[in-house]
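K.L.:
These are the structures in question, set out in turn.
Values in this text are rule-based calculations from the coordinates and carry no lab data. In this text the structure is predicted, and so the values were computed from the model without any measurement. Cβ atoms are built from the backbone, for glycine too; each structure is taken alone.
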Structure I
Amino acid sequence: MQISFKTITFGLKKEYLEITLLNIFKSKILLSEVEELEKFKLKDSHTLEFPKQDKKTEQRFLGLLSKAMDKLTNSINSNPAVYIHRNSEIPLIGNVSFGIVYRNTSLIEIKPVTSCNLNCIYCSVGEGQKSEKVDYVVEKDYLVEELQKLLDFLAEPAEVHIGVQGEPFLYADLIELIEDLQQNKQIRLISMDTNMTLITPSMLDRLSKCNKLRLNISLDALNPELAQKMAGCFYNLEHVLKMIKYAVTKNIKLLIAPVLLQGYNEREMEKIIGFVKELKLESKEKHPIMGIQNFLNYKTGRNPIRAMTWEKFYRLLKELENKTRMELKLNQEKFGIRKTKELPKPFQEGDEIKAIIKLPDRFPHTAIAVAKDRCISIPDCEFKKEKSVKVKITRDKHNIFSGKLVK
């Protein structure tokens, strides 16, 4: 009997069977527990082989595996991690950290993973190597299926934006996900934020076949020391620049999107614009090719400075536009984003409902409960899986829900 998984690999250690989900999420089962069922061998990294066909042994092993998956950790930062799949009974709408976010526009956000290989000093959610949050990873096919339901509701062309809390290339199924989206006739554009540090030429070769894809690249400085300082850890600027130039040769759509941090990289903006001009993207692309972002202060983020006022930020953009002859002040219309119909809400602010706690939230002392195919974030709530709670909805905007316990 063989038990095999596409997204899980196994490794034999001295006392345990190591489990790796989608490359970076780890757990383990004691060898003694597996051998209690029956002697086995590792046929290959994805497959366990037992000497005879036995449904009971299979079910018992899957039980051990299920328990191990409840104890996943992220190998980048050792944080606990949750695998969200079609049998997890966790909906993909209701939370901003994972799944699907639809804000009644033609741009739909999808979030298959949380986690980052950098530790940017300005990160709005405090993500990265030093993060102490719970991480999430979503099964690709479940995400695609649930997205299709929303697209069917929308019934018009849409842009799908892969905008994760972290770096999307940490998601092992990312390229397969993009290829699935590419085949969807209702999706007109696939945009994605990336720091480009993990990408390789072979990945770009494969992605070049997806002509709907646009990479939004966070390039904050051309000075190596400053770029590394802003990344908060080792940062290979030479590799990033090389991959950007290679992506241009493969005709992949690009948008260079630095974050402007007052007192750090204002002087780098003109240099970055010059670099973008050298790429000769203006003659190739109809969409904006440069999008400078104003750093903003967030309660959940890293805040090394006080944010620049919007008045000062737009004044600086105007000065750069005059110097470089490149349009820098952007809005939704320039990206073809339009208002669309509102997704019905199963409950409204002020409603009191019953929900089942399913997973810990990213914030301390906060849990996520589920009701009527939506996730609800509940502050000051101890995580007790499968506990039934009564919740008063305190936020319902865009089908992103928060609530408080009713005692």
Structure II
Amino acid sequence: MKKVLFVAYHFPPLAGGGTFRSLKFVKYLPEFGWLPTVLTTNTKNYLAYDKTLLNEVPENVKIIRAGEYDPFYLHILLSKIGLEKLYQKIKDRFLIPDEKIGWIPLAYRKAVRELKKYKYDLIFSTSPTPCAHIIALKLRKKFGIPWICDFRDFWTDHPYYRFINTHRGNHEIALEKKIISTAELIITAFNKIRLSWRYTYQEINDNKFYTIYNGYDSQIYNVKENKNKKLNLLYTGSFYGKYNPRVFFDVLLSVYKTNQNFRKHVSIKLIGNIDPEIRNQTVENVEYLPYTSPTRLNEYIENSDVLLLVLPVESGLPGKIFTYMATLKPIFAIVPDGETKEILKKTKLAYLADPDSVTEITNQLLNIYTLWKANKLNPRANTDYIQQFQRRNQVKQLSKIFNRIV
């Protein structure tokens, strides 16, 4: 069996959306002739923590955990003495590419020790955080082992990203280009990244870029018709900053005023890491729940009538859409034009509305409610299309890319 050093900051017991792509790659790669060793962090300073996820890691997969010099504690100290702005200046000037930079030296040292002791055929790194790619870049230079780079999201082109100053911007753009130029192959989690870089880095051969979508585990959900007394909508994931459900909340409040029956018969749960400013927006029939284990989350999903997706801008392709489609349940997708909308259209599960259109959101919400009352909220899913996103199929695709260069 060939061996790959898998550099991933987000890995169990850290939980949340960024973890699952790495976890599922590691879970299924041995079935296709590749044995991963995972290089990750040992931090407990994270929003979501779930030890049960480690049960999915094959027994023969070694996990190397490296500590980090965490600026979080400096942040706390400076905040307590009224120097919050000083920390922000330090962060903007020196913590490049991000606050995980303190993981790089300790993880690199452990990786060097491992690569000196054992033979590896490949290095694979995944971001966010780009610190994983910096470690892999250094290892590639030192050992000459082929390296594949995986981007789960944009880096400097992210719509929510902004350069604080010219120094930082120039440094990160140069670093991103060096990483993309040096790695043997680049994998992206959605096409928009690949297409953007095809334009940005025209000197790089287009054959260097591949897209492997996220996916879902097969046979997780029991598809069943619910007979709930209320129309249960469920959202899973994060809301933060500009990525929030403000317009959807405004629509809810407006519909409540004109439709008392709807008001009595709707229940909405938001499960995940929700920014406190958003959580403080008290809206009737909306319940906020913290991150929960996959088993418990599956129970919430199975007992829901409609799965809610709110994407204010086309910033990327949310991994949750694949989990959603696996349930074969209706999806109320408030999303802009782009890759996410096109994929959801093909599933035949989605009720779509533009995130900036109060009229579209209102009409679609009332349409869903009317269909639910009439017991007609049962879209005919395009199962042939949905099945291609099973995790095993995605990892089989990944193993073929590995084999291409080894």
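K.L.:
If distance in nm of label points 7 Å out along Cα→Cβ at positions 181 and 229 is computed to be 6.6, which of I, II is the source?
P.N.:
On the way: I: 3.4; II: 6.6.
It traces back to II.
K.L.:
Sticking with this one: Here mean count of other Cβ atoms within 10 Å over residues 37-44 was calculated and came to 19.8; which of the structures I, II was it taken from? Walk me through the numbers on the way to the answer.
P.N.:
Numbers: I: 13.6; II: 19.8.
The value was obtained from structure II.
K.L.:
Please state which of the structures I, II yields 21.2 when mean count of other Cβ atoms within 10 Å over residues 13-20 is computed from it.
P.N.:
Working: I: 14.5; II: 21.2.
Derived from the structure labelled II.
K.L.:
Another one. Quick check: -7500 is what I get for helix-only ellipticity at 222 nm (-39500 (n - 2.57) for each DSSP H run of 4 or more, over all residues; to 500), calculated from one of I, II. Which structure matches?
P.N.:
On the way: I: -7500; II: -12500.
Only one of I, II returns -7500 for helix-only ellipticity at 222 nm (-39500 (n - 2.57) for each DSSP H run of 4 or more, over all residues; to 500), namely I.
K.L.:
Another one. Comparing percent of Cα pairs over 31 Å apart, for residues 109-308 alone across structures I, II, which is largest?
P.N.:
On the way: I: 18; II: 43.
Top value of percent of Cα pairs over 31 Å apart, for residues 109-308 alone, among I, II, belongs to structure II.
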